[in-house]
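Every number here is computed from the coordinates shown, using simple stated rules; none is lab data. In this text the structure is predicted, and so the values were computed from the model without any measurement. Cβ atoms are built from the backbone, for glycine too; each structure is taken alone.
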Structure 1
Amino acid sequence: YWNGVTLEVMHAVRRLREDGLEAYFTIDAGPHVKVVCRAADASAIAEALGGVPGVRRLIHAEPGEGARLVEATGCAFEPAPPASWS
């Protein structure tokens with residue numbers, strides 16, 4: 001499902017990397033390109049990619065806080081632990 005804009009964004013990311021910005025792309029089955037970069041470079045990368053003809057929208061996202069244990073209080077469904085845990 002890639003299209004011409006998909007390829008242009010991929011090429012633009014490679015050029016940004018050649019220019020010294022740490023930017024790497026990843027793609028799933030569709031035409032949408034995800035770019036992973038350092039927070040310090042995000043604005044410059046967004047500006048460059050926003051100038052690629054055909055790019056309709058840029059979405060800025062950051063990593064979440066990661067895996068953690070949470071207290072399971074007030075849950076509507078609390079599965080029983082496996083029998084092997086008894």
Structure 2
Amino acid sequence: MGVAIHQNTGPKTFGDLSNAGVLVVVGYAELLKNDFAKLAGATAGTVAEFVRDASGTWEFHEMVRGFGSEPIVFGTEMGSAPRP
């Protein structure tokens with residue numbers, strides 16, 4: 001799952017936004033709550049991924065990573081393996 005800031009009025013990062021955040025729930029169970037503080041210098045980021053395990057069951061993985069790329073490039077980077 002990814003989030004990108006629309007850059008229509010010039011460069012903005014998550015640190016430039018107020019009251020920004022993400023909440024992922026299933027029913028009443030909270031899977032992830034994040035205020036984007038870790039992404040303060042980024043213009044886009046991933047927050048989680050859903051993957052199937054060997055039996056075909058979906059698993060949720062929190063994965064907060066920031067990116068500074070253009071939205072078109074971000075779509076490709078979002079699915080890439082994290083760099084050390």
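One of 1, 2 was used to compute relative contact order in percent (Cα under 8 Å, 6 or more apart), and the result was 23. Which label is that? Answer by label: 1.
Here helix-only ellipticity at 222 nm (-39500 (n - 2.57) for each DSSP H run of 4 or more, over all residues; to 500) has been calculated and equals -2500, so which of 1, 2 was it run on? Label of the source structure: 2. For the read-out FRET efficiency 1/(1 + (r/R0)^6) of positions 44 and 68 (r between Cβ atoms, R0 = 30 Å, to 0.05), a value of 1.00 was computed from one structure; give its label from 1, 2. Considering all the candidates, the number was obtained from 2. Kindly point out which one of 1, 2 the value 53 was derived from, the read-out being percent of Cα pairs over 19 Å apart. Going label by label, the one that fits is 1. With respect to distance in nm of label points 7 Å out along Cα→Cβ at positions 12 and 28, the largest value across structures 1, 2 is given by 2. Look at mean count of other Cβ atoms within 10 Å over residues 36-43 for each of 1, 2: the largest one is in 2.
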